[in-house]
Structure I
Amino acid sequence: MKFILEYLKLILVAILVTIIIDGILHNLFSELYLKGSHNTFILELPILIFASFIFYFQKIKSIILRYIFATSLILISYSIFDIFYQFLGRSPVISDLYNFSAIYHFSPILYFSIIIGISALLLFYAYIINKFNNGKKDIIIKLFGMIFFVMLLSSDFYFQYQKSIFKFISWSQKYTIRANGRIASFIYFSKLEQENRKNLQFKNSDINISNILYPDRIKNKQNIYFVVLESFINPNYIQDLNFSRNPLAEELIPYLNNGDFSHIISPIYGGGTAQAEFEVLSGIPALATVGSIEFNTLQGSEIESFVHQVKSNGYQTMATIATDSGYFNSKTAYKSLGFEKVIFLESEKEFTRNINDKRIFDGDIFTYNLENLKKSNKPIFNYVLGMYGHLPYSRNLKDRKDEISIQGISSDSEIHRITNQFYYRTKAIAKYISDIISCDSNAIIFISADHLPPVLTTTIKYKFDKYQNISILINRGKVIKNPLMHQYEVPWLVWDLLTKPHKRDLNNSELEKLYYKALNESLN
């Protein structure tokens, strides 16, 4: 009887701790919380309670410490989930582990800090388990119980059961997670991704992407310049900020429509640049149904992307990337997209990097890029990926001092750094556009952010939807204010500028077919 009461108390404690942690995280920073729905009790709480049983050791004398250790995994898993969601606006999935090494390329310190933190945590758990277990039999029972439970949760049997009751809200992952729970959502979206990956070969079709998206041939070839910039946000769109002067450099205003940017919808918020790249370079939506990052799915065979299409029309295709090739399977992915030449500046010997910049400044990549273009004697599709605005928004005050202050905002704050970055980035963009037009007046130039930086909170509010980003489109020296469109629609628009207007009334089902067709092409 005492044994049963002991574990009943543990169940109640696990539920109470879950509610408390959920409330604390929501009040601190998180958009997520448990609605207390039927699914929460059926799908979420049994997993958390079982984890508490695994880490419950009666030999820990202090009752408080015994319960804290038993429920510690709830705190850790919920915190990691909510931090991930706060940055990327979606549930983590298993395939995100494949992208872990990408952290090293952006921040070695963060990468090794995470490894050290995880190692220390595992050692701590090993120490507690070794000291307070009830003998080898207890460890073996718990170990096999944990293995069995993990196998059950990752099985197709459980996924089919989960699908039968999982409340999937198609228009919002946030509300889906609230309705079902964090861990339940992680399992569901991970299994859904795996199922889609398995079914990829069966979702192939005989549709012709080129005929649907890029009909006709290009007769009058104009050079094409595409630029995607990391976290390129206009601080003027952040509400309730008072600047000492306009963060937008005056030099860029002539290249804007009535002094303002056009706007474009990104598939991502806060991170996942490769998703925006996939859309801009292929003309196909990044649905993230086969993997969280399409670049990781691409296997090198060329797909019928926008880049491929201009190449088949006699263009030289070239990319200048402000990272090294370890970024999101990029070397293989760029090959699949149709690039003939890719320069990764982080490992490019001919590129002289400013040692005072932690990230390569946009102006430096623009200068290097234009120097390389002088060697081309064919019409060119020129793509540039800038990374200067990446977290933690580092500043080089020696070469680019602060020009703008914000009332009531510290000079050490992220918003202050982003604002001054924006000033210098817009100056560099203006020079880049001017330099292109001066030697190539017929050029088509498209410049866009990949996504907004993960800085928006309940107090830092953006004027538009968090997926809405700024862009510039110029054709033969004339600024074009494009209607609000998705990033994957930009190649369609540019193709029509090169050929003639085409009608593309594609529903979600048809776009999905294009998506699976393209991914299949990369595997062949």
Structure II
Amino acid sequence: MSLRPGEIVNNRYQIIQPLSQGGFGAIYRAEDLSLKTQCALKENLDYWEEAQRQFEQEALILASLRHPNLPRVTDYFTVPAQGQYLVMDFVEGRDLQEIIDRVGQPLLEKQVILWIDQVCDALVYLHSQKPPIIHRDVKPANIRLTPSGRIMLVDFGLAKRYNPDAKTTIGARGVTPGFSPFEQYGQGTTDVRADVYALGATLYTLLTARRPPESIDLANGEPLPAPRQLNPAINPALERVILRAMELMAANRYDSVARFRQALLEAQSVGASQSHRLPPTPPNGITARPLTATISRRATPKADRPSYKTAVNMDWVTIPEGEFLFGEEKQRLYLPAFQIGRTPVTNEQYRYFLLANLQHPAPAHWRGREFPMGKARHPVTGVSYQDASAFCQWLGCRLPTAEEWEKAARGEDGRTYPWGEGWEDGKFCNNWEAQNNGTTPVDRYREGVSPYGLLDMAGNVWEWTATDYQSSLMHELRGGSWKSYSRYAVRATQRDWLMLDDARDDVGFRCARSF
């Protein structure tokens, strides 16, 4: 049975929300009530003896590891007649499979190599253990990108300690189509070269936007399309590294991740002149929309346009120049003075933009070009990055950067929330615990005001910023929304991301401008 939000496990871990679920278990985002921190709670409900042994093996392997690109295990326990549980660091961010699925085209070579280099660092550490630990399930879905840009290698469910004398492995048996090497399908041993194969297959996927065929099919004669056949922007030296890593016979691959990593860096050096190119449009024709939507210049008579802009009546707040504490690490940064909207842009304000630009589409949930009845003062939602940028261009302003947004939200003292440190469900902001089941007027939660007098900087809607999220195809969101499950998800440092043309019912924006 699935655990429900609010349920407490082992008298210590309170469920916040499910992260992923399957037939025999799930992973939950939870709060450690003893340490007052977030964690990930992995549940195994499979009563098969081998599955339970496998789960316990994962706990034992992870418990001894300490590396910046690996999650820490902090607890392991069994609830009688219910299941096994593994508690580990909660890793914020997105996995690389989700990113490649959302982008829909090959990722930038330079960025991918930086990510894979961090994975290599984690694997070199694992392989240096006594005896070596083989991950055996390296793939984009098990590589998470945190908001700070750090890569985390997760899910050790198939990991094993290497025993060169054993015919079978000490640890899990299993394969992942496209990423597991040929020897992992058989009865023999697998060694560090299994992870080398999976690294090559992961690179192949990220740089071509296509998963390679299963190694068992390659062994039966199915051809492996050359990476440059699918993405000509890949430099030839890098293609050679990928193909050697994916050799069917383990003896023909790099004999260690360290050697693979060195070859990768050498290939990057050889192909440096090509690594900055954007990949060509893939065969399916998926492309990113232009950054700024077209604004109609003939939508309304010239004399009428200023009246619509005046009607927007943006309430600007001046944020003084100076230093502030940025991010979870509380890095001291300096920003010049700027202005930012006191509230997110409302439906009523966005409607004036649409009246002045009749060719610009309205949000999909509006009735024609009219916002939902009774929601004039609610934040506009269902707007993409292009929509938000078009509004700002029309009004003569811009979106705030992530740094500007955070200073406006938390002031100079590095506080957790715009109002300070305290929390009471439903008092300061509109998140899931407030139980509003949708947006609220932008000025409803006045007790949640920021040090500079801004409203709705936590909850209600995520807000677009001008800051890229690891790629120009994605932009950072700030603030959390009415769908955010816990108080942790609406901290002033909380961030998320979307593709430029994505639009959701819990995403809006506010405006900024420079002096």
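Ranked by distance in nm of label points 7 Å out along Cα→Cβ at positions 105 and 225, which of I, II sits at the highest value?
For this comparison of distance in nm of label points 7 Å out along Cα→Cβ at positions 105 and 225, the top structure is I.
For the read-out helix-only ellipticity at 222 nm (-39500 (n - 2.57) for each DSSP H run of 4 or more, over all residues; to 500), a value of -14500 was computed from one structure; give its label from I, II.
Corresponding structure: I.
Output the label of whichever structure in I, II has the greatest value of relative contact order in percent (Cα under 8 Å, 6 or more apart).
Details: I: 22; II: 10.
Once relative contact order in percent (Cα under 8 Å, 6 or more apart) is tallied for I, II, the winner is I.
Which of I, II yields 12.0 for mean count of other Cβ atoms within 10 Å over residues 129-136, as computed?
I
Read-outs: derived from the displayed coordinates by stated rules, not from any lab. Predicted model only: the values in this text are computed from it and were never measured. Cβ atoms are built from the backbone, for glycine too; each structure is taken alone.
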